[in-house]
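Below you'll find a set of structures to go through.
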Structure P
Amino acid sequence: MLAKGQTIAQWIEQLAPKSLAVPDDRIGLQLGTLRKEVANVLVSLDVTEAVVDEAIRLNAGLIIAHHAIIFRPLKDLQTDTPAGRLYEKLIKHDIAVYISHTNYDIVDGGMNDLMAQALELDQLKVLEKVHEDRLEKLVVFVPKTHLEPVRQAILDVGAGWIGEYSHCSFYSEGTGSFKPLEGTNPYIGSTGKMEEVEEVRLETVVPRSIKSRVLRTMLKAHPYEEVAYDIYPLQLEGKPSGLGRVGKLKDSMSLSALAEQVKSRFNVPHVRVVGSMDREVRKVAVLGGSGARYVKHALFHGADVLVTGDVDFHTAQDALAAGLCIIDPGHHAEKMFIPDVTTRLQQLAEQNSSKTIFHASGVHTEPFHFM
């Protein structure tokens, strides 16, 4: 069974929800249709004409990329321009293009976590908060005999996280009363008769982003036909999510040694370095893509060095004067998107018994040559 395009889009959004993207980011379906079965999918960092040719050779009906092919509203679509020729070729070969950009950067396990993991950073924090997953209180009344099945079910799907503690809950015992009316099918009691049951008031916190999933799970695990539960808003701060990460190296090292690590582990041909090469550094901020405007954020978090791409001359001067080192591996360091997304989507396809194949692009889209 081949997966349909809409299903593949759901898998992508399972990995990196669209709600995480920064405002006005160009994500999602940008060209073509998802209303078709897809035998082959090509995963790429960019969509260039060479990438489209690769998709044609693979008979791919869908390209999943990190960088958008349409950044601004189109005033025209002239097929004798480079962009127009690209769109024409995609349309003629019925190849859809789907973009996962800042939502993939921000999500746990996405681009910025991959960069942090490559450098073995720990004690990670978000560099710039974009979203905050507000917490709500779930209170559900459960017959005493079913406390554990219901509690375990909702905690296993993500309820009950407080900071770095999971499976947090509270319960108190009491007596519930109810009268099943005509047409009901009560789990406990008889129609038309007042009942009193030993029940438990079970309380836990739920991130708003997964509230629907927790409620579905709770209702499925609960034995009652009609479940009594409440949701209360809380003033507690939830888990922040955002761009970039800040963490610490296991041991301090020279800026020169860290630059060599970045070059090797990000698999890039060169890096640009700002700062004294023999300076000892330990606290590191990372951000994929163009991160020049995050110098102040890195300084605010007390980072010794910022690892990001596309840093301009004047930003480098300002960072140096402020005491912040920079290692610039270029924008193309984000190519780690390709193997990560390819592997994870192939796993989801196999879990869903789909024969759709995901291919990692072998086209080198770095526009620069280094001499």
Structure Q
Amino acid sequence: MNKLTGLILCSGSSPSTTNIHYLSGFTAPDAFLFLKTASGGLLCVSPMEKGRACSQSTPGTQVYTPQDLGLSGKNAWDFSEQIPALMKKAGVRQLKVPADFPTGLFQDLEKKGISVSVEKNPVCPERNVKTAAEISKLRKSQRAAVAAMKAGIELIGSSRIAKNGFLYKGKEKLTSETVRQRIHKTLIDYDCAGVETIVAGGDQGTDPHERGHGPLSAGQSIIIDIFPRSEKTGYWGDITRTVCRGPANPELKKLYNAVKAAQLSALKMVKPGICGDEIHRNCCDIFEQRGFQTLEKEGRHVGFIHGTGHGVGLDIHERPRIGKSGEILEAGHVITIEPGLYYPGLGGVRIEDTVVVTEDGFRFLAACPKKFELL
């Protein structure tokens, strides 16, 4: 980026919102602008947000309101007016925008004669490698995830198995919703918010992103996937465990043991310099060796139907990807390792931990037991 070119980010979609947060330290519920230049960054926020933006933004970030930029009336609330005014203040003559920039706003700027091009490279590639301060924030979110996981598993483990096969707490059937509520209440105690938390039993768990609903049964796998976001820092945690209340049948035990073995093997491979594809292929090989194939059956994909992991930071899914991405791990990457197997009629199993890549291997952000049968 030369001195006459700026990169304009409009909050409201990810990753632009989290890129602005990373670059400026500021975020807000309503959309606002950030202009990145060779010499720093400029925020344009509403008068209501100026005080908070000045106190929360990183040193060197300049904060303006539309009125500070000489705009008034309807023009003050029009991004296509704010952007040229912000450019003038920064002394830039042309713009680059990220791929998620609003199309309508892009066209409005072109109509005003502004030279706009799409930036094809990542806006903040430095986000991939976390600083010590970021790792500390991620660790707090992961500890919240572990506490919530323990609370959810304790609730399932203390349930009563009725003659009809359903789980009960007192006189009421234990449901996915009840367990999810316990998880979310625990997260609140850690100043975290649960988002799309998964508590999916039986065949519901064979769809990796099915949140789960209704009564839970004994003898079935129950996938619990918790990914809390810190209300204070915006950083995420991510953990998955699979449990079974009461004895599991032999085939379901084999399924669980295969996933546990794959995850343990994958974790042992984590270190700087290794390609994520190698870790993913290793999981695939273990599943194949144990007789668990990935294929299409009756119009549905079954087996190992997703990647082995992903980066975690200000977004729950960041780079690097642990799968068919060709990305090489570096010290400071924070990633998940989460192999899984899914077969309707048998059940789904996924085990996930979030770890930081160290100079010679990896370190768990927070430890959590792995116990399948809750007897």
Structure R
Amino acid sequence: MNLVNSLKGLFFYLFLTIAALFTLIFAFTPAASLIFIHRKFHFRVCSFIIGHFLLVITCLLEDFLNIRVVITGDELTKPNVRSIILLNHRTRLDWMYIWMLQSRFKLLDQLKIALKSEIKRIPIIGWGCYHNGFLFLHRQWKKDQDEMKKTIEYYKSSQTPVSLLIFPEGTNLHNKTKLKSNTYASKQATFNRPYEYCLHPHTTGFTYLLKTMRSNDIIDTVDDITIGYEGEISVTELDLLKGHFPKIIHFHIKRYDVNELPKEDEQVSEWLKKCWDEKENRLEEFYTTYQFDFPSKRFRNHRTETNVQVERRLALLVLIIFIIFWSYCFVAYTLVKLYVLAIVIFQSIVQIIINVDDQRPADHRQD
């Protein structure tokens, strides 16, 4: 069984790489040129492309790797809601698993993610994230502050609803980070207790982000989502390659209207800490009962699940046809070969510029 799962994990990564490469070269790059014509249209086309791509990945996760999803708490069905999504960072793959949740509320098109700046340097994957307006953080406060401001202004100029996923813990949970987090938190005046199931949140980035999105009038809600795993936990990408897949992923949602949150920075910081204290309690109970809420409150709409299944399988079929078509064109036509070569050169130059920009000195690290 481990060998079968390992082969599944290998195929998953191979297909993900191939699909990302074809999407970048034959979809994202042509769409990127639209920014010189119409910024809003460019943003929406790129968001549509990434939404379709992420839907395909959910098909692989659910229908190929057989990962099930359980959702409890508030619904995210109100259309065009602009939000910050808060998620505990249990593994390095949480940001991928949440696509399965977002697909059920048709929010993949508007999902943006705050990622470590190192990901921007990864060929293919990093390029795609960069084209799609993801927020890259260096964990150096001056650079991150400037990056947040610039990205939020870009979102506003696009005139398109955005849901920005952030991880206030800064990194994923394991023994070393847990010890470091509890040690740091114990030195703070507001320290309550050491955490076992999550890390203490960094508040500076969230406080600034919330204030900036408020001032630009591009936020309606803050969605606090707690993720829990049943079965094996794939902590790193290598675990998934080894065939260690979670059996069921649980999501619990608490949606807050942005007007419910305090206005002052210090109070916002305390709100986030209280939110994470509740999350620690929620996770402690979850890993005893393996449910966030009573079964009767779980979303079990058979029609919705069927529709989502059909949509993600259709998206996979379309992408496979897309890959086959452009593979044939690449083999058959010299012009397409030259186009691919030009794109590779162009993206390489962009990557060099990105790396140089990332090496600029910054002032202070984030708390």
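Bear in mind these aren't lab numbers, they're just calculated from the coordinates by the rules spelled out. Worth saying up front: this structure is predicted, and the values here are computed from it rather than measured. Cβ atoms are built from the backbone, for glycine too; each structure is taken alone.
Out of P, Q, R, choose the structure whose coordinates give distance in nm of label points 7 Å out along Cα→Cβ at positions 48 and 272 equal to 3.5 when calculated.
Comparing all candidates, it corresponds to R.
When distance in nm of label points 7 Å out along Cα→Cβ at positions 200 and 352 is calculated, the result is 3.5; to which of the structures P, Q, R does this value belong?
Source structure: P.
Once relative contact order in percent (Cα under 8 Å, 6 or more apart) is calculated for every structure in P, Q, R, which label goes with the largest value? Provide the component values of the computation, followed by the final result.
Details: P: 20; Q: 14; R: 27.
Going through P, Q, R one by one, relative contact order in percent (Cα under 8 Å, 6 or more apart) is largest in R.
If we compute volume of the Cα convex hull per residue in Å³ for structures P, Q, R, which one ends up with the highest value? The partial results should precede the final answer.
Values: P: 188; Q: 162; R: 147.
Going through P, Q, R one by one, volume of the Cα convex hull per residue in Å³ peaks for structure P.
Work out which structure the value 0.9 belongs to, where distance in nm of label points 7 Å out along Cα→Cβ at positions 64 and 344 was derived from one of P, Q, R.
P
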